[in-house]
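Alright, structures below, take your time with them.
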Structure P
Amino acid sequence: MAETTFVAEYRRIEADMRNRVRIGQWRAGAMLPSRRNLAEQYAVSSVTINRALLPLITDGLLRADDRRGTFVSDTDDAQASAIPCVFGIVAALQPDEVTQDALIFKAMEQTLTEAGHTAALCNRTEGYSHALRPLADSVQMLLAQEVDAIAVICLDLDRVQLEEKLKLIDFQGTPAVFILAGQLHLPLPHIFYDNRIAGYQAAKHLLDAGYRELTVVAPFTASWVTERLRGIEDACLQANLPPDALRVIAGDAQPWSYQGDPVVIGHDATHAALLAGWRPRGGIIGMNDLVALGVIWTAEDLGCEMGRDYAVLGFDDHPSAEEHSLTTLRPPLEAMGREAVRLLGEELAGGHNHQVRLRANLIKRASTEGRPRE
C-alpha cells in the first residue's frame, strides 16, 4: 500500500511553494506575491503563510526583504531553469459546460503554463454525444505524442472500476498521476478528496443547526456512496443519536451510472418512501446535489417548504445547486489540479507514489438556513 499523506496545511503549502521554484514557475530573483495575496490564494491565514515560508527562507531558497517583499534566491538551485516538458492530461470535457474535469484541467493548464511547460489534452468526450472514449485508448493517444508525464482525471469512475481498468493499461514507463473521488487501494500516486469526511461534514452541519432526525437519500450504489454514508454515521454516533434517528432511503439502489437522471431517481425514491409513511422533515442529505433536487421536487408536491419544514443539502456543487440555493459540499477541484502538477513533478524527479487526501468545502446556502420545527 502506498503512503497516504496527512500533512498540516502549512507543510502542504511549503511543499507547493518549493515545487514552484523547482519547476521554474517562480524563477531566480522573482518576487513572490505579497503574503496577504498568498494567504488569499491558498485560502489560509497569514500566520499559516508565515509558517510555510519560514523553512524556505531558512534553507536559503527564498530571501525576505522587510521593506520590499520575499524573493527567490539567486542560488544555483533556484537559477537552474526547469526543462520544458509536455504533460498529457486525460479529461472528460463537455462542450459549453463547466464540468468538474474542466475546472481541474484549467487549474493544471495554468500552473503548467506559468512554469513554462505545455499541457496536451486528450478529451475522452467524443463530440456532442457525451459518450466517453475508453480510458486505455485515451492514454495510448497521449503516449503516441511522446508526452513526458500523464495526469488522468477520472472523477466519473468508481474506485473499483478504475482499479479494474488500470489492469488493462500499459503506461510504458511514463510517470502517471490519477485524480479521482476516492482512495485507490493500489501503490500509485493519486489525489482524491475524502468522501467519508464529506459525509461527516454534511451531517455535522445539520446536527449543529439543531436537527436531531436525519434522512439520507442514497438511491444508487458506489464506493463513494458507501464512504459518504460512513461519514454520516460517524457524525450521528459522535452526537449520541439513537439508531432510529438516521433513516436511509435507498430506492432500487442501482449501481451509479451517468446514464440516468439523478433528479428523477431522487424524486422516485422519495416518492416511494412517502407510500411507506416517510415525510420530508428534519435534516435531509441527498447523496449528490441532483438527488437533493429530486427530494425538493417531492417535498414541493406535498406543499412542504424548504427551510420551514425541512433542511436539505447535497454534494459536488453542481451548477444547479447554486440556482436552487442548495447547501453543498464543494470538491477542492482547483487544489486537486495544482496538487496533480506537484506530484507529476515529483514523479519525474524519481517519485515516491504519494497519495494526497483533500477535503471538500461546505458551501452554506438557503436550503439549511432554517431552524428545526418543534
Structure Q
Amino acid sequence: MNREASLKVSLGFLYRAALSGVDPQAAVERSLQDPAIRGAVARARRVGVFAAGKAAAAMLAGARSIDWDTGLAVLPRGYPAARFPRTRVLFASHPDPDRSSLLAAGNALAFFARFGPQDLIVCLISGGTSSLVAKPKPGLSLADKRASVRRLASSGASIIRLNRLRTRLSSIKGGRLGRVTPARLVTLVLSDVPGDEPALVGSGPTVRARRGDITRVVATNRSGALAAAVQAARRGLSARLVRRRLSGEAFDAGRRFARSAAKLSPGQVWIAGGETTVDLPPRHGRGGRNLEFALGAAVELQGSRDIAILAAGSDGIDGSSRAAGAFVDGTTIDRAGLLDLDPARALARHDSESFFDRLGDLLVTGPTGTNVGDWAWAMRKPR
C-alpha cells in the first residue's frame, strides 16, 4: 500500500470511529434510563412518540423500550424506509422545504393536538427538522420563507442565524409545535449546532418554557463524535482536538486548516468539528460544504509530503452531492491537472463532486442515520 492510500485508510477509520461516538440509537437508549424520564412515562395515561430529522429512524429505534400508543416520524426523502409499531412514517424535503414539508407540519400539529394534560409525548429531534417540518406564519408563503432563508444563507450566515430566522418566520418552530398540546413533553435532542442549545437544533419545535417538561441533549459533536475519534487516533498516534471550530466560508476554511496542518509532527492527527458555509448562486453544480472545504485544503497542500486531510459530514450527504466528503493530499492538484480538472473552475461552478469523483477521492457512505455537524481530520504519516 502506498503512502497516500495508507493515510486515506487511516482517515476513513477515524470517520467511522466518530460515527460510533454519536450513535443515535444508543444515545436515546441511555437517556431513557434517566429516572425522571422513566417516571414521566410510567405516570402518563397515554404516550406518544414524535421523531423528526436525519437521525429520526435511529432515535426511534432507541426508544423501543417505551411501549408507546401512537407515533409520528418525519424522515428526509430518499432515506431508507423504516417501520415501527403504531407509528406513521412520512418523508419530506431536505435541505429546502416544499409541499411535503407543509404536509408533514400539518400532520405534526394534528398529532400533538390529540393529546391531553395527562398524556406524554416523547420528542426525538435531530438536524434537518427545520426543512422537513415547515409551516410559515400567517400571511407568509412557503416561497417567501424560502427566499428569505436563501438570501441569508447566501451571505455566509451561520446555522444558528439561519435557524433563528426560520423560527421568526414559522408557525411551528421555536416551541410553537409543542404549545398546541397540554401534554407533558420529553424532548431528546441530537445536536448539530455550535453550543448545543436544544432550542436551536431543528429550530426547536418542541422546546417550550413549561413546568414539567424535560429536555435533554443526548449526543453532540465535541463530547461524542470527536472524543471517540481522538480515542481511536491515540492508539498508536498522537491526536489533538482542535479547539477552534470549523466555521466561515468553506473553501477559505479548508485552506486555513491545511496551513495549520503543516505544523503536524510525524504520526500526529488534528481533529476538528463545526460547520462552514457556501454562498450558492441560483444555478450551480453538485457539491457541498465539505467538498469545497476539501478543495481549499487541496490547493494549500499542493506539493506537500506525508499529509492528508479528510473533510466529511456526519450525516453522510454533503449538500447536493451523493458523498459525505473527500480526501485530499499533496498530490491532489497535480493529479487533477493530468485529467484537465481545474479547481478554480470547480469552485466557480460549485461542482466539486465531479472534481473529486474523477480523482477517485470521494468518501461515499450513504445516509449514516445521524447528524452532529461536519468533521475535518489532518494526519501526517508516522516515520
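Bear in mind that the values in this text are calculations on the coordinates, not laboratory data. Quick caveat, the model's predicted, so the values are computed rather than measured. Cβ atoms are built from the backbone, for glycine too; each structure is taken alone.
General remarks:
- Here mean count of other Cβ atoms within 10 Å over residues 63-70 was derived from just one of the structures P, Q, and that gives 11.4; the source is P.
- Winner on distance in nm of label points 7 Å out along Cα→Cβ at positions 151 and 359 once structures P, Q are ranked, highest first: Q
- Structures P, Q were shown, and helix-only ellipticity at 222 nm (-39500 (n - 2.57) for each DSSP H run of 4 or more, over all residues; to 500) at -10500 was computed from Q.
- Structure responsible for 22.5, with mean count of other Cβ atoms within 10 Å over residues 263-270 calculated and labels P, Q on offer: P
- When mean count of other Cβ atoms within 10 Å over residues 271-278 is computed across structures P, Q, the figure 12.6 traces back to P.
- Structure (P, Q) behind the derived value 19.0 of mean count of other Cβ atoms within 10 Å over residues 111-118: P
- Of the structures P, Q, the one that 20.5 was derived from, the read-out being mean projected area of the Cα convex hull in nm²: P
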